[in-house]
Structure I
Amino acid sequence: MTNKNKHVEEAYALAKEQYANLGVDTDAVLEKMNEIVVSLHCWQADDVSGFETPDAELGGGGIQVTGNYPGKPRSIDEMRADLQKVFSLLPGKQRLSLHAIYGEFDGKQVDRDAIDVEHFQGWIDWAKQQGIGLDFNATCFSHPFADDGFTLSSKNEKIRRFWIDHVKACRKIAAEFGKQLGTPSVHNLWIPDGSKDYPVDRAGYRAILKNSLDEIYAEEYPKEYLKDAMECKLFGIGSEAMVVGSHEFYMGYTIQNKKLLCLDNGHFHPTEQVGDKISAVLQFLDEILLHVTRGVRWDSDHIVTLNDEIMLIAQEIVRNNYLNRVNIGLDFFDGSVNRVGAYVVGARATQQAFLQALLEPTQTLLNYEENARYFERLALMETMKTRLFGAVWDYYCLKNNVPVGGDFITEVVNYENEVLKKRK
């Protein structure tokens, strides 16, 4: 045993005793962490470019990535190498979420209404080798048929039919992911539909969207293969005045049709908290999908950090035993920093939030609350912020044979020097 590992174990022993005095079993908490699976989003790897066409660049449709940090993967093989490096630096369990533009098209022009399982079989085989599940996303942006800002709610029948067929194809592919990999694939639908300035016919667009969704979801797949989710947004680039798929729209649709509501914590007004919404919507829905990100002012897709917003999300899930009802995914893209490092920072911050939530003496806090002992509740919550959480996290990383503390920084920098900087 190295001196560093010895120090990690000694620190954990002190933390274990400290938490035990508060009624928390840290060994049991670390076992519970095995139930938390985070779905990494493939689009952080290459700034949402995909491999639909050679030298693909991000187009319109409400998506924008800033930065041009060197080392962006130029092929699917390079992307998979980057993802494998990310997985090697994370404790716990992960999945991968793919967008439809990340198929293997072998240089052929395959429009999105014609994609099929064959274009993603390579990803399925790779996922089997990695021992992970796959999730999927229709790509309703960066396409000429998304240029006017409307896809599934378009009043142009040709455009609308194209996107309906695309989403149908995506659901079929996702179901095949679930079938071959033995774990349900979450297919998430986000569309950029909306208006830059104030529209007159809001109701008309929303009625069209509802009809499109009804047709798309008419075909049913086994639940053990596929979970359908829909993602709302307050506003986006080019849809500042009205978003067709608003929170209220998708909340109503998912409740009525027993689908998953996707809550992205960067898609709401800055004064709203997704952590507050979780226990509200789960009174009426069986499951939800989370897209964990970090909103800064109007921009929703910054690298996740361990902040109060992420902590509340994790606390609400843990306190209410919702882990088996919440599908956890990441959704951010930053091209201004090392992309591999961005993955690791964001994923670790998300995992750390859940670990802290699991280390909370929830029953003690609940007893204080139910007896109106609000001073004690507040004081204990504040006390928990200075407990030896870092020692438990380091031990968790050690047990999972991944870099402890900030050691992952050196790993990322070495990978950049040895691999990323050689890409032109």
Structure II
Amino acid sequence: MKLKNTEHIFETVKRRNQNEPEFLQAVEEVLSSIDPVLDKYPEYESVVNSIIEPERFIIFRVPWIDDKGNTQVNRGFRVQFNSAIGPYKGGLRFHPSVNGSIIKFLGFEQIFKNSLTGLPIGGGKGGSDFDPKGKSDNEILRFCQSFMTELSKYIGAYTDVPAGDIGVGAREIGYLYGQYKRIKGLNEGVLTGKGLPYGGSLTRKEATGYGLIYLMEEILKHNNDSMKDKTVVISGSGNVAIYATEKAMELGAKVVALSDSNGYIHDPNGIDLDAVKQLKEVERKRIKEYVKDHPEAKYFDGCKGIWTIKCDVALPCATQNEIDEESAKFLVANGCKAVGEGANMPSTPEAIEVYIENNIMFAPAKAANAGGVAVSALEMSQNSMRLSWTFEEVDEKLKDIMKNIFVRISTAAKEYGDEGNYVVGSNIAGFLKVAQAMYAQGTV
């Protein structure tokens, strides 16, 4: 990636954020895309200098008692990156890999993702290096209560509205929300992804996966194609992967592979989605259990091999940097036509170069997985109005949001001389809205 107008800015970022590779990767991608914007709007250089620094980065201790009566201590994080267009909005991730670099990269990405939705939400992210796997419900409850005891000092319905992410599902959101109400005495929409009986939104569970497919359908349609009859490989088996599978199948595609952190399954006849939902949502078992009742399917240890499976569309929905240059070349060699990122930054810069050089239709995470935060914002609206919309109403709004995201990113790419490059389009369209707001408010 060549930088011209922003090279000196990136040098400062590298000096200030040493040993934060994920954050630096995210910043470099954005800076390389918005370089031509500064040719047109040189006054926005001050915006760039401001936007790469969080407004606030909070790190705190989270002590909790395990089932043996021993005190355990984890780290909690919340980055409030940018509030130019609305309250901070972004998920909480509970996973042992969580550190400052990952939280900052996720929060930085969230600024532009939230901007692309067209909704009034700023960028934030948070989480902990706590691992929910192998913990009892009581241990998770005690951890969540301790985590929220500290986090509650910094969030609010009109200030910062967290949601779920990896390791934070309906159970964790319920525990966190209960503790927030206990401490603050407020019944407000301070968290999204809540259960339906206490202010949650229909379609929230499905939103990221559905949104991913809605955007891919728009991109394919723009190129006189569609999801119908496509063979699809999807990594992951959480909410994003499961509901991307569901919507892809509804549109006539055949999904042949899914994975978890241990390995992947390949079912050439097409994934039995009901079986996967039973395993992952009800029984909370590993994906390898799928092959016990599906002898035509095969399970493979490790995750990288999933990208060697022949497919028309690849949807990485697991974690960051899961597709490297080698895997991207396998996709090209096997005739893959399109890649859509359901996870955050799942393709390395080298992999993205392979996509672009080989004319693969590529939807980056900022645009492709924005459906989740979009419906989170719709949940905030419903909470504020004390309303509850039907599944069909929310789904239709989500579909319109994803269609509008495609229009924004394709228009920006074309305007700045790189038609069809949705990485450039996403970064420029996301940046311009925030930059205009910051400039107007004098917060640069």
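With semi-axes √(5λ) of the Cα gyration tensor in Å, for residues 46-181 alone derived from the coordinates and found to be 26, 19, 13, which of I, II does the value describe? Numbers along the way, then the final one.
On the way: I: 26, 19, 13; II: 27, 14, 12.
Computed on structure I.
In terms of FRET efficiency 1/(1 + (r/R0)^6) of positions 190 and 286 (r between Cβ atoms, R0 = 41 Å, to 0.05), the structure with the greatest value among I, II is I.
Quick check on the output: 51, 35, 25 is Cα extents along the principal axes in Å, for residues 102-253 alone, derived from one of I, II. Which one produced it? Of the options listed, only I reproduces it.
Computing distance in nm of label points 7 Å out along Cα→Cβ at positions 206 and 278 for each of I, II, which one ends up highest? Can you show the working numbers first?
On the way: I: 2.8; II: 2.1.
Comparing I, II by distance in nm of label points 7 Å out along Cα→Cβ at positions 206 and 278, the maximum is at I.
Looking at distance in nm of label points 7 Å out along Cα→Cβ at positions 110 and 142 over structures I, II, structure II comes out largest. Computed over structures I, II, mean count of other Cβ atoms within 10 Å over residues 14-21 reaches its largest value in I. Structures compared: I, II; top value of Cα Rg over 2.2 N^0.38 Å, i.e. the largest, recorded for I.
Looking at relative contact order in percent (Cα under 8 Å, 6 or more apart) for structures I, II, the greatest value goes to I.
Since every read-out is calculated from the coordinates, none of them should be taken as a lab result. As the structure is a prediction and not an experimental result, all values here were calculated from the model. Cβ atoms are built from the backbone, for glycine too; each structure is taken alone.
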